[in-house]
1. For relative contact order in percent (Cα under 8 Å, 6 or more apart), find whichever of 1, 2 sits highest and give me its label.
2. For structures 1, 2, calculate mean count of other Cβ atoms within 10 Å over residues 6-13 and state which one comes out highest.
3. Out of 1, 2, which one gives -14000 for helix-only ellipticity at 222 nm (-39500 (n - 2.57) for each DSSP H run of 4 or more, over all residues; to 500) as computed from the coordinates?
4. For structures 1, 2, calculate distance in nm of label points 7 Å out along Cα→Cβ at positions 14 and 38 and state which one comes out highest.
5. One of 1, 2 was used to compute Cα extents along the principal axes in Å, and the answer was 29, 23, 18. Which one was it?
Structure 1
Amino acid sequence: MARAFLRWSIEDLANKSGVGVTTIKRMESFDGIPGARVENLQAIKDTFIATKKIKFENESTISVKE
């Protein structure tokens, strides 16, 4: 959802976060919390937060600023 809101491709997110394209595709295919390394999840979260357009309310809720 956050990636789509930002209109980023998987490649965009991979380049900005340092997480591999294959890893992001695997994570996005999960329903719920993805089984991924904590470091990768944190890198993606930090990348979204750095945009100042995505805010993580809690573990399962994000909000977006237009």
Structure 2
Amino acid sequence: MVIVSDSASKEQRRSRLAYEALRGTGTADDVLVWTKSRFESRLHLKASLPSTIIREGKLLYSV
């Protein structure tokens, strides 16, 4: 999952950029792009993807 700022451009909100970055790496990946506010709005739901990511996920990169 890629979290982008709420002010991110329409292009940055698309998963195409992530798939282009992963091309040629030999990995099979699914990419979800969400805005920060959308991600945070679902944190209170225990079974939501954002809550699961916070509990069990790994941060790979942060700006």
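1. With respect to relative contact order in percent (Cα under 8 Å, 6 or more apart), the highest-scoring structure among 1, 2 is 2.
2. Structure 1 gives the largest value of mean count of other Cβ atoms within 10 Å over residues 6-13 among 1, 2.
3. Working through the options, I get structure 1.
4. 1
5. It traces back to 1.
We did not get these values from a lab; they are worked out from the coordinates using the rules stated. Everything numeric here is computed off the predicted structure, so don't read it as measured data. Cβ atoms are built from the backbone, for glycine too; each structure is taken alone.
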